[in-house]
Structure I
């Protein structure tokens, strides 16, 4: 009973979680969190309700930006001296593809496709 209540709380919180439009669905934190919550609650074993509640409260504090509100700062750049727009550009999907940080086909799949190519139907005009 309590797990169902916690699951609903998690899903409600994560539906309001901001989505990063500069990144693809595979690299978005909200998508990752939703899949992790679904995986955890789908398991057959009993969940520790206290631990789930603590994790929920931590995610809730992150989403509400409590620390930033309690301790405001005037920093306008990151550790490398880049501002927010530059950081978003560097972390975009296009730049990640350009420098080779996206998932590519594994070597085993490439070998399998080479050894066992997909059969195509040769349709002859006529």
Structure II
């Protein structure tokens, strides 16, 4: 077998993901989708995108450890969120949904950074 052989299941998955991505791009373009649909999709994305952080924060608080979380990754996420907040405030005036999403992501990632430093001493004793 060559290095470039791909299993049929993977090709189907990639084709499906590509198709969904293309469909979403077309449906959510301002020229095709009504502004209300775009706003609703943004509103739905806030809890979906940030929901993955809450179980991690709760687990860290219960176990009093951050386990294998990388401080480098956490800090880069917070810095990226800060940059997104800044650009949202400067360039997207009045887009409160996007601003809310950026604020929530920044706060949740900041909590993870806090937990890392809070529990660091107990993990390395």
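If distance in nm of label points 7 Å out along Cα→Cβ at positions 27 and 51 is calculated from each of I, II, which structure is the one that comes out at 1.7?
Here the read-out was taken from II.
Which of the displayed structures (I, II) returns the greatest value of distance in nm of label points 7 Å out along Cα→Cβ at positions 43 and 99 on calculation?
Top value of distance in nm of label points 7 Å out along Cα→Cβ at positions 43 and 99 goes to structure I.
25 is what came out when relative contact order in percent (Cα under 8 Å, 6 or more apart) was calculated for one structure; which of I, II is it?
Structure of origin is I.
Between I, II, which one scores greatest on percent of Cα pairs over 16 Å apart, for residues 67-114 alone?
When percent of Cα pairs over 16 Å apart, for residues 67-114 alone is computed for each of I, II, structure I gives the biggest number.
Quick check: -26500 is what I get for helix-only ellipticity at 222 nm (-39500 (n - 2.57) for each DSSP H run of 4 or more, over all residues; to 500), calculated from one of I, II. Which structure matches?
II
Which of I, II yields 17.6 for Kirkwood radius over Cα pairs in Å, as computed?
II
Coordinate-derived values only; no laboratory data. Remember, it's a predicted structure, so these values are computed and weren't measured experimentally. Cβ atoms are built from the backbone, for glycine too; each structure is taken alone.
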